[in-house]
Structure I
């Protein structure tokens with residue numbers, strides 16, 4: 001039942017940089033203008049009035065007036081237009097954008113940047129619709145402004161940056177002065193956020209943010225920001241370094257006054273690939289985002305990461321070693337979950353590894369995958385400020401497109417601080433994307449605070465491990481020391497099973513030897529425990545899979561775990 005293929009890369013230098021943005025033009029600015037040619041007057045039989053003739057010639061040589069901006073744009077026509085922009089952009093050499101910001105603005109520190117706040121009274125559609133849009137100031141990490149347009153009544157209008165839309169707090173007055181003398185047409189916003197009366201009817205909560213490269217975040221009702229999603233991942237965890245595609249421009253479609261969903265389009269660009277994206281945002285208990293990505297390869301893409309998710313895992317219940325931290329667990333997500341084409345559910349607890357770890361779960365046409373925050377007990381975190389127990393899970397449901405054969409890749413990067421996102425997951429198709437080719441992916445991305453409704457099997461709720469020696473043994477644990485694992489399962493049919501039922505564990509490992517396998521029901525009457533011991537083999541990684549069975553039928557999802565002796 002081995003499903004994971006593990007590859008650990010040691011010594012690879014990982015860097016995080018935000019890709020840069022470049023200006024694009026609104027559709028109305030790309031209307032082709034016809035060149036005017038002087039009219040050729042027929043030869044005159046008699047001398048003409050010199051003044052009148054000169055006037056006529058001057059009028060004939062003048063170009064016709066610029067055409068009126070197109071006034072019949074529909075959302076579908078606009079998306080096709082953005083798609084054509086992406087296609088044409090891929091046919092041209094990549095042009096790295098140059099920041100138009102003064103040095104004092106581009107190099108803003110974190111605290112100064114936070115002191116620049118958008119004035120809520122300047123929000124787009126303020127008081128007109130359930131949705132409102134607020135904008136982010138350029139600067140700090142976001143020194144490549146983006147273009148933002150609005151589709152309204154069939155017309156596309158560009159939103160111009162204006163320093164007066166922001167409130168400049170302590171130490172940032174010079175930023176306003178530095179931007180005052182720059183042509184607004186050369187500037188732009190860093191990003192934007194959507195607001196909606198999500199939790200109460202009297203307050204419009206921020207619940208979706210697009211900011212930095214192709215990153216975006218979202219939260220549902222009663223949730224706090226945690227992990228992020230991206231438009232695309234390129235060459236993640238490769239020796240040559242990762243490429244970060246960026247959304248260069250956005251088009252916001254004005255929703256109806258009482259609409260509960262909103263559509264927006266985005267143009268993606270990078271040295272290797274361009275793309276047109278459609279996002280349909282559904283506000284609700286769990287925020288749902290329908291995503292369509294149309295990709296065009298400018299160059300050969302080494303590794304294409306589709307529907308990438310980014311999170312953080314510092315330490316948790318399965319961590320080994322000592323953390324000088326009053327909080328038992330610190331993470332935005334605690335596990336990777338996959339629903340395979342064969343209707344198997346696989347759970348992989350996350351870790352903060354001693355070295356870069358890259359693993360893949362193979363499949364063809366996956367039914368779904370995500371990074372989950374399954375543990376919702378505050379007592380397991382004890383962080384009253386970060387509220388890790390309220391961080392959302394993100395789930396990807398593939399709908400259409402070129403998913404095919406490939407692997408769900410999980411990247412775990414060593415970190416010593418919770419400020420660094422060190423977990424990435426995405427789908428990698430086996431078929432490479434070559435220069436001149438195109439791809440289309442359609443999927444539904446959703447936030448969750450509760451278990452997935454379609455997952456009806458027992459779920460992994462606990463993973464713990466420790467030295468497997470018998471009490472009283474004096475040998476200290478080492479890389480090859482016996483290791484004991486304790487895995488808890490809960491949900492599905494487990495609670496209704498009598499403790500005497502012959503529940504068995506199906507368990508295997510890629511290396512080492514497994515002994516002392518036990519399965520029993522815990523006193524809480526709901527949880528079943530599987531415990532076993534692993535004797536590692538020559539310090540090698542052990543790729544293990546475990547699930548509970550009753551008379552040949554699966555009771556639980558598959559627990560998939562990689563033990564790295566170097567973690568000690």
Structure II
């Protein structure tokens with residue numbers, strides 16, 4: 001066990017087990033050849049169930065098809081997709097031919113999509129025609145006026161000069177939408193024509209030869225930060241970044257070929273792509289996609305039908321599963337582990353996952369896109385209190401320190417400080433096309449400044465208090481929203497809660513709790529304050545309490561506190577409505 005020395009909040013992870021120094025494509029082939037008959041992948045909505053041997057065949061077909069399109073090392077290939085098997089085919093194909101998979105949030109609107117594609121200069125974009133009411137074809141037509149007069153593979157647009165191919169995966173067979181009309185859209189390339197098994201001897205030799213010259217430090221993936229202010233930044237991640245992080249996560253979960261993980265989190269996000277997919281693949285375990293996008297009932301059905309041993313999710317996903325009206329009808333006893341991450345994990349939700357969903361070995365992971373993403377995590381055999389109240393300890397091959405953000409000095413154990421990390425996991429490609437932002441995030445000594453506030457105990461466990469920007473400064477005292485949230489979530493009538501700062505003429509900022517009650521629950525603001533008085537300090541008790549039916553969340557389930565702060569202040573009459581703009 002790595003513990004802090006000298007009473008200061010700094011740790012260096014073990015380096016006993018060497019890092020993997022190969023590409024994602026090489027390691028995938030090694031696993032597939034070692035476990036050819038193990039189930040690698042299940043997509044319930046697509047009715048796909050593949051062994052590693054079958055998966056490898058399909059990956060090679062996509063690699064062959066992309067090469068035939070002229071995609072080469074360093075070319076950016078965008079995936080504007082929901083949770084589909086094609087997502088992972090693209091990742092492993094990129095790992096073999098050296099292109100860079102750009103994972104794009106399917107919730108993006110036209111302007112956001114254009115910004116993302118233009119920033120990284122995609123050469124090809126793979127997408128579905130529509131999803132959950134979003135018409136991606138109309139969206140692309142609005143940002144590419146030349147589309148109507150374009151031919152397949154020969155697109156030229158001023159908006160995205162590098163873009164040449166738009167490749168359509170027709171999701172009509174499983175989404176219930178209308179089939180895509182390729183005849184009426186001559187610019188569109190059919191995915192089925194890209195994923196080819198008819199090998200050309202010369203092309204086959206070319207792409208396989210190119211694979212041998214790839215390096216583990218080559219960039220293989222660009223993910224966009226889910227920033228709540230300004231435009232998202234593209235994070236360049238290498239084979240070495242992602243592969244090792246996935247392997248170390250799987251080690252913590254004690255994954256084997258006997259495991260299968262239900263993955264309702266989106267694959268464009270590091271949670272799905274690394275904590276889910278790569279953690280499983282590196283250990284010969286299987287991945288199960290329950291639906292195109294999160295649906296609690298589909299998750300419960302997938303666990304039962306596939307006898308899954310694990311389930312990942314952000315807290316809101318687990319809350320929705322636990323409170324689904326049909327929850328009691330499902331047999332979830334096959335479960336043992338999973339990951340809860342993405343945002344602060346309520347203590348009561350963790351306890352219910354362990355007791356009601358049989359996730360006795362569920363773990364917590366902490367990190368950020370820029371760190372591949374995990375730097376801290378609990379282990380399956382950590383004491384229950386540590387798995388509930390902390391984000392665990394340092395991962396191997398990682399350094400961590402907690403500093404005073406104003407002086408950059410390391411703080412003593414037990415004192416709040418900004419979490420900083422260093423090691424193999426720091427984004428090797430930096431922020432794509434933005435060297436200035438990269439320098440701002442990573443200091444001259446290689447430390448990534450996360451912007452998160454944490455406290456380290458004498459055993460090296462870290463508890464995250466929240467984002468520096470989310471702390472509530474009331475009359476000169478810092479209040480962690482998480483402390484108040486965990487208190488209110490201890491009330492059995494409360495389904496969810498988020499705490500934000502609102503303006504206050506006397507104290508500068510005041511505590512505001514936005515609460516969602518369980519169905520048929522009856523609770524007043526006075527009831528909540530009375531409960532808080534018994535469990536937290538007086539200055540943390542919410543001055544304002546709002547009852548809502550929903551909370552604003554991102555597509556990954558993170559509560560949008562920036563949106564919530566503005567909405568709460570407006571509803572309380574503390575700011576003018578115009579300020580929301």
Structure III
């Protein structure tokens with residue numbers, strides 16, 4: 001209902017919220033990643049192209065470091081993690097590969113039925129079982145060891161038993177990562193690094209189970225492929241969406257999806273494969289799964305871009321990775337403008353509406369329409385789900401429906417009950433929400449005129465030191481992009497490594513990440529690639545044919561000789 005003064009009781013008023021500080025943590029966190037491979041039939045050179053840009057929390061030092069590994073068995077280049085054997089994302093003379101997160105849910109909570117007050121016994125199908133206890137020793141520098149006694153059940157560990165107020169206190173966690181891993185998992189990337197063809201790729205990734213990854217592949221011989229590689233539970237429909245009854249074994253996972261039924265694609269007639277954290281399968285897939293919101297906006301736009309490219313080049317691949325177009329904004333904004341009573345706006349409001357109507361849906365750093373849209377859209381979104389956001393404010397564990405569901409309501413059901421605000425006597429519709437939120441947006445920029453600027457400056461971007469030391473951070477970088485665009489940059493997350501590889505007679509590759517090879521803030525190599533990355537530029541990768549090859553680009557060498565002992 002609508003209150004007497006026509007406002008929604010001040011909920012989410014612009015003066016109480018900074019809309020550029022993420023209101024919904026879930027949405028900013030899951031910004032996803034992109035990868036794709038284009039067959040030679042769709043490229044100008046006739047050579048396959050492979051691209052990958054995993055989107056992660058960006059820090060200094062960078063999560064990645066570049067490395068070339070040359071041994072008698074292999075010669076590969078790419079990026080890896082500290083302590084990880086082999087190249088995780090990269091290429092050799094014959095193949096290239098990249099990964100994105102699948103996002104399928106592989107963990108469930110089970111509510112235990114305790115059989116004693118001490119919570120040391122629980123019931124399962126009428127039988128009383130004892131928890132197994134294991135003491136975990138946690139080392140703390142300069143302090144006494146912390147001893148944590150963890151209770152284990154048939155489902156898994158009881159995670160929050162020492163937190164009386166936690167709603168999951170009496171729940172056990174069933175999680176695939178607690179299972180005994182395939183002993184070959186440590187060799188996955190080592191095997192890939194030496195791979196020569198599609199068969200090597202499939203064999204190499206077969207032991208990889210968690211966290212599930214979309215492994216994209218291309219070979220110099222012309223194959224392209226993608227595999228949704230992981231270990232997935234077989235669930236009954238809707239199983240795992242909520243906490244389950246842990247006193248009944250019938251709620252256990254039925255099995256695991258057979259490896260031959262895991263989604264995969266090789267050499268499709270369209271000439272490309274891709275992933276952008278979208279749904280892995282069509283609705284006809286016989287196995288039920290759930291996971292993150294599987295936002296398809298980035299995927300739709302990447303598909304459209306690749307589908308139109310019949311003479312793709314390394315340069316055209318750059319334009320896809322750096323694309324700031326938001327399909328989500330393109331879907332939502334016309335619906336919002338249709339519901340906006342523009343004839344009732346003041347002069348400033350009409351100017352804002354005109355600017356929004358003329359926007360091309362690109363989150364470019366200097367574009368001034370995106371800040372207007374973001375505040376307006378987020379206000380609409382939060383007002384629509386006010387019942388859930390109010391519970392969240394009370395520290396209740398409540399999921400807020402996805403943004404695509406809100407857009408779907410704008411398109412198909414503008415009188416839906418969720419648009420109504422229960423605290424007012426009148427029934428609100430989407431039109432009320434849209435107009436109230438536009439007024440809130442105007443008020444926000446009146447009170448925060450410094451935000452009425454280009455998107456890159458108003459949104460802000462921080463490349464924080466891993467230890468949160470500002471002096472070792474980069475707080476002066478201005479970039480475009482958005483979580484719903486292929487160039488999925490948010491305030492703290494974004495493309496952690498941009499890579500483009502062309503697999504011809506001689507491999508050509510580009511790569512860049514927002515950091516440097518050194519972890520020492522005093523080194524010139526600590527953050528020397530940040531500006532290159534921010535400008536949308538790339539470094540040409542020097543892929544040496546042998547360890548002894550010379551190049552004018554080599555700045556120094558170190559030789560490590562094994563000890564004679």
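Miscellaneous remarks
- Answer label among I, II, III for the case where P(r) over Cα pairs in 20 Å bins from 0, in percent, calculated from the coordinates, equals 18, 47, 32, 3, 0: III
- Identity of the structure behind -8500 (criterion: helix-only ellipticity at 222 nm (-39500 (n - 2.57) for each DSSP H run of 4 or more, over all residues; to 500), calculated), options I, II, III: II
- Parent structure of the calculated result 17.6, 52, given that Rg and Dmax of the Cα atoms in Å, for residues 344-519 alone is the read-out and I, II, III the choices: II
- Source structure (of I, II, III) for mean count of other Cβ atoms within 10 Å over residues 128-135, computed value 20.0: I
Only the coordinates and a few stated rules stand behind these numbers; no lab work does. Being a predicted model, the structure only gives us computed values, none of them experimental. Cβ atoms are built from the backbone, for glycine too; each structure is taken alone.
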